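Below you'll find a set of structures to go through.
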Structure 1
């Protein structure tokens, strides 16, 4: 009888999975939260450098050029005037700001999170066929997201709003500035973004739950573009690039794919500009007038459509095959589930990051349509 009473008050043992506590104890949770906070600080540094420090310098220079530093609006107007008078300066500033902020964030993240980026440049678990498949899927999804964005624009237009984005014009500025812009857009930009988001951020979050790390890194990569149009593309492609990085243990496939996606988009735009620049501007703004287009532009337009939609259907087939073969990121263990989202939700820095990016990407660029 005494033994039965003792058994009633025996302290239940914590649940384990493969010898690991399913729910982390207080000390382990604190350590994981500290790691997630450090990863968040890397992204927060990039946000502050880009939007506050470096853009502050840009607007300060614009205010000096415009002769009015009395308000932020005046400095922005001065910057616009500077860029209009010296298009090459616009190109240098527009590319230089993200380069500086991302390089600083990468160096800070490598040091803070103790990431070995060199180990990610390996050739162990992938081949050329793997890269071709990933590129095909991403090129196809680029078209899918473009369709989603068009639908989103129409919905915004129905409620009387539009989302403004800043676009560089390749026909303006010096030859050197134009070359620099395309070097950044097609090569340096993709490399830096992969190092930051699939290198530092993904590796800093993936220890306990790889699917969680893939989703978080893709979400931040999409939000980083700071407009909802590129958010859709960035998030979807970010999922694919993060998944292949986790599966192969290498960042090389993601870097190559990112470069190819950006380069094909650039070549597509340049080919249409070369065929008929006025028609390109009209089509980019949504005003498609087939009667006013040159034959060369129509040919380029048809070729680009075949290219895009061909890869779109190819990507759908490849995704279905991958789903059938169950190719993807492994499922989190019960212990991994409790060490992902529940712990991240206790880190203050991620709320700041989400609030900042949601404002910058979805509200700051939203303006009413003039009627």
Structure 2
């Protein structure tokens, strides 16, 4: 073989290796960015209430939704979605950062550390400050950092198994404390949220564009499963076993996710030109207002957690359904935003009654109402489109 041929073969091998490494790295980045206070706590609630069927209702649509994203969006569709729905994606990231900061502060408060509320607030502020220091990292650094965070979580998982056993992986029966009919009632909202929320996650669009491979999300799905199984090992009696290894896991993952979404909210998403896309300085401080929610007795409880969850089970997936699937596939104007929020109001009340008020049979009404409104919206949009074509 000639030297030129050998050089070409080596270059090709290096290119393939770099592409495979990027695909793997961005998949691990997504697995780390998606392991936050839903994946690190909601499985515990589902296990306590419904046993393993509850965990499966959480896990299966979750994994399907994130894998499907990679194959539904190619690079151009991902770029177009970021441009068209930039505001909604920024709001998604703002809410996600606020959720993490509330959760970290709430968990710290439950440790009953010396200093009480002040210490919990300090820990929440510390997670926020660390995330702020990360936002200017380059994409190449982010996927490597995400990969490192994933490896750290797996190491913590193994160490926790060796130190404390399998937790609910071994102990939880097939049934929980609540009747199975309630799980059937809650399932539509859980499926609705996990299938559609990935569409508004700016970090997913960034990974899809940068990795240039849909298989990134297959890796994502496979590597996310051990992350939520880790959650099951520190679930005990329907609560979190707050030991050292678990606290490290909660702190590392929540801080990483906070940094990921602070960046998305501040910059406006992947490939944003600073001269064209206005930065959101408020995105860097506004989520910090959630820290007191995790510190004051009035709000530092499960009901606040579940109300945050309502954003991902109702508001964000409803936006995707209305404006990214059945609608004109463009960002809503101010009038449409107002109408959309007004339409969500009765559904939000039903959602709150179902999840926070522990009346699960209200949840199918919530999802049915959203689907009915979406059907009406689709009919109106189709008629307007037909009129425009006729006028042209």
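Every number in this text was worked out from the coordinates using simple rules, so none of it is lab data. Just so it is clear, the structure is predicted and the values come from calculations on it, not from any experiment. Cβ atoms are built from the backbone, for glycine too; each structure is taken alone.
Structure values in brief
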{"quantity": "Origin of the value 96, 54, 45, where Cα extents along the principal axes in Å was derived from one of 1, 2", "calculated": "1"}
{"quantity": "Ranking 1, 2 by distance in nm of label points 7 Å out along Cα→Cβ at positions 91 and 315, the structure that comes out highest", "calculated": "1"}
{"quantity": "For 31 (relative contact order in percent (Cα under 8 Å, 6 or more apart), calculated) the corresponding structure among 1, 2", "calculated": "2"}
{"quantity": "Distance in nm of label points 7 Å out along Cα→Cβ at positions 203 and 227 - structure with the largest value, from 1, 2", "calculated": "1"}
{"quantity": "Entry that produces 4.0 once distance in nm of label points 7 Å out along Cα→Cβ at positions 187 and 211 is calculated, selected from 1, 2", "calculated": "1"}
{"quantity": "Computed 4.1 for distance in nm of label points 7 Å out along Cα→Cβ at positions 147 and 339 - originating structure among 1, 2", "calculated": "1"}
{"quantity": "Among 1, 2, structure where FRET efficiency 1/(1 + (r/R0)^6) of positions 83 and 331 (r between Cβ atoms, R0 = 30 Å, to 0.05) as derived comes to 1.00", "calculated": "2"}
{"quantity": "Identity of the structure behind -22000 (criterion: helix-only ellipticity at 222 nm (-39500 (n - 2.57) for each DSSP H run of 4 or more, over all residues; to 500), calculated), options 1, 2", "calculated": "1"}
